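Several structures are given next for inspection.
None of the figures in this text is laboratory data; all of them are computed from the coordinates on show. All figures in this text were calculated on a predicted structure; none of them were measured in a lab. Cβ atoms are built from the backbone, for glycine too; each structure is taken alone.
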Structure P
Amino acid sequence: MADNAVVPEQLYTDIAEVIQQARRQVRQAVNRQMVQAYWHIGRLIVEQEQQGQERAEYGKRQLEQLSQRLADEFGRGFDVTNLRNMRRFYQQYPNQDSLRLELSWTHYRVLMRVEKQAARDWYAKEAHEQGWSARALERQIGVLYYERLLASKEKTVVEQEARDNTAPLTESPKAYLRDPYILDFLNLQDKSYQESDLEQAIITNLQQFLLELGKGFAFVERQQRIRTDDGDYYIDLVFYNYHLKCFLLIDLKMHKLTHQDVGQMDMYVRMYEEQKRRSDDNPTIGLILCSERNNTVAKYSVLNDSKQLFASKYMTELPSEEELTRELERERAELLRLNPAAKDT
């Protein structure tokens, strides 16, 4: 007689979750052991080289021979390039206690391309806390995420956040925003798009936009309506930041920042404060994303001293590192000119 019994769906789901969790734990354990093993291999190579055999040609031949023997016995993963990476890994992280074992070896290979230790530490901390994949980490490094933060606030604050694992990010909204925003993933390089196309592209690529937007943001709504006695108003994009515990309103502009843009956002924030903000929320912040900054408007409008209104430039094409560095240097110089107190200490 055929058995027509049906496996309860909940039983299957529960067992599948147990298996998946076990596999995740196994992968994490393997990853931790791999990172630690590669660190020790790097240490052994460096210590051997420090015994008087540091000549470049000798070191090259030694690594080639070592690579061949290791590959013969242990298989792939021990080519000369990887052995050099392990050596560099130890040189950049001589203290084993500084390793973040939640990150994979692929993460560390990306991190090792960052020359400055402060930046490397910050990227490692963010990759761990934000759950960045190695690919996401690589993009954030490529678009100078850390350097853009430095352009918007004091260097010592950013570096202290990287060093102190227990210290929360400062609760100033400015610390969560940056300038410029790199939106190359929207694929709008043909210059023929309208504001509605820009908004739709952001929604279509929302996950990547949230990564670019910064830490702790969650999407709320697009074209959110605010009703008044004189008519209805629509806010392009609304987000909520669960670190700041406040709403972020974004207005998209395809032109150079104007006083009218600032006045419009100021009105949106005031209306939102009155109609949408809850008693346990912190003050609403407004961000104008424009195609070009206007330093005169920034200086002689409420943007200059407001703690709730901000304007940033967006770029729909990925600039070269040199172009982006020049952009950040200009923004940093302008920030210091307008606010000498922001100078690095």
Structure Q
Amino acid sequence: MERRRQQTMRNTIEWLVGPANKPLQQLQLSLMVIAAIYMWVTAFFNLYFGIGYILFSYGMMLLAIVTTGFWYLGRWRNICYVATVCVLALLIVMLLPAIYLANGGINGPALLYALVVMTYCYGVLKQGSIEKIVLMTLSITIPIPLMVLEYQQPSAVYLYSSTSVKMLDLWVSFFLCASLLISIVAGHVRRFKQELYRARRLTVELERRARLDGLTNIYNHKAIFEYARAMMARHTPMSVIIFDLDYFKQINDTYGHPFGDDVLVEFSRVLSESGAGEVGRIGGEEFMLICENDSSVVLERVLFTLKATWQRVDLEHHPITFSAGVAVRKPADTLETLWQRADEALYLAKHSGRNQWRVAA
């Protein structure tokens, strides 16, 4: 029951101010919702307690209807920013003077209201935009002639009928202004959290891509050697196999680099899907496979399986073979000596006719 009530509340809020994944839109629509509520409450409050001129109350109702119309355009017609600027202009140019003159002047809520609207303009409108500069300037300057008018013509301002009515009006105005300030802060917090989440995801993705080869999407040279060093540090059984595609330069010269790229992608896929260990591209057509195994029988089986799988791959022009060099880790090995022995075994395989592998002594 409680969950259903929370879901209903969440759906209502999203219907009013938009989905939670659009905090800026929620911030803009919240202004319109709170402004419309403020206008309706002020209109009925002034009518009920006889504060101000009756024309002021009806004017507030009209402004509330207009603000609701802008809310509709912003929420359902995708012109939220334009609607926000129009509502702010109404609040500053029309509502601010009306509240000042009809609700106690400098002793009423008008200056608090002007401060909140100015804060909203600064925090929500586009940085450096003309509309932001104009609206902030108006929200600062409009109260000045109003205060001068009140000083010179006190009768132009409608005073409260009693202290209790004044306190009630100020309390209601304070509550609504505080609601708008809270919505501004909450909106910026949501935006900050979402931007922080996006930044973290982007950082993780950039770190991941920095470790991958751009063409084959497997570990690049740096990453595969870092993985190998981590394996060496754990002192676990380990072997290194270096692969080289036979006559790859001739393949590129004969069939073009796009075909050569396809061959590299397919070969890296075969290595990755073998499940024999971690795979990385360490050169143009050279790959390294790091196996958590030091059994020559297992390594021979892995190589036979890879060769059979690679021969079944349907390449565009003709099958391509590979040569490989294998080095099993010894207690005295460093990564450099292990890699060097595998490279020497690869060199022996290539100079023994290619399409074969050799195991380092």
Structure R
Amino acid sequence: MKKVLLVATVQSHIAQFHKPLIDLLHDKGCIVHIAAKNNLAEKNGLSLGTVEKVFDVPFSRSPFSSKNIKALKELKRIINQTDYDVIHCNTPVGGILTRWAARKKRKQGRCKVIYEAHGFHFFKGAPKKNWLLWYPIEKHFSRYTDSLIVINKMDFDLASKKFKAKNVARIPGVGVNLKQFHETDGTENFRKVYDLAEDDKIVLSVGELNKNKNHQAIIRAISILDDKKVHYFLAGNGPLRNELEQLSEKLGVKDQIHFLGYRRDLITFYQNADIFVFPSLREGLGMASIEAMSFGLPLITSNRHGINDYSENGISGFKYNPNDYQGFAEGIKKVLYDENLKREMGLHNQAKAQEFTLEASLERINQIYTELWERV
């Protein structure tokens, strides 16, 4: 039986994104071990599922933290005490430390190393400091990589041309389970619960309330619209909630901005929204947008990074520079008050979402593993 070590900075990353991969590996007859920092207690119900062994490794997400010295030593111990056929690492710090810890075994031909990058920090339009820090690091460690997996076209083009990995492959993200996602109906009494009139318009975002998700841009756009019928729903927790609430009050749109917190009933909001907004500064792909597309929602997005793989101006919706508040306002208004345009964009998006299904992602991952083992 082949043994696979799955590594990420935190266990919640694996619990949230890689359970289907674990199931796939089990179906292939593999034994799966996990190495990551245990943070599941703070993540409200997430679990790793069925795995044979879990190692708690004290990673820090900061590449400069001294905690990562201990994490590297622990990784070396784990890798040296077990003969893994494949070591599959994720997240920037987890990917760097794992490839360094596994380099000798890999050089000896005793294991293969996969690094799955969920969106490089360097891309067209990224801050210069991201290029100065992360680009040389990722380029250097690519030489210790048998298969480098990326999730968008921009990262694939760059990695294929500039990096030293033996193989570079692109998958359609971690995949959206559309069948499971559309099983329930959450439309009943929605407007009554949130005290909305029948002709009120619902703009929806899903994502952590942090700087990168750039929710402040849409709050500013709502204030520019100056239309009390437009309500903005934000699903997610994060460090900027107080700041965003204060901004809403300052701009006079407090009653139009609904902070939902972390939600497990997102289907309800997708089914009741008019459009989905995604103004991020950086996204490897952005699975929340794919989910929204599958419900036939037009998109208003930024024009950055992996978002461009599915966001097409005038076709899927409209996209703008992340700081173009006026543009976001105009795009929202165009879609909300043109039912024909809204319907055409929604139909396009439902079809486009089929390219990013869980089945499509797992099929590509399966091909990558099969090709990797054939090269042994």
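Quick notes on this structure:
- Structure (P, Q, R) behind the derived value -22500 of helix-only ellipticity at 222 nm (-39500 (n - 2.57) for each DSSP H run of 4 or more, over all residues; to 500): Q
- Identity of the structure behind 25.1, 87 (criterion: Rg and Dmax of the Cα atoms in Å, calculated), options P, Q, R: P
- Source structure (of P, Q, R) for distance in nm of label points 7 Å out along Cα→Cβ at positions 277 and 333, computed value 1.4: R
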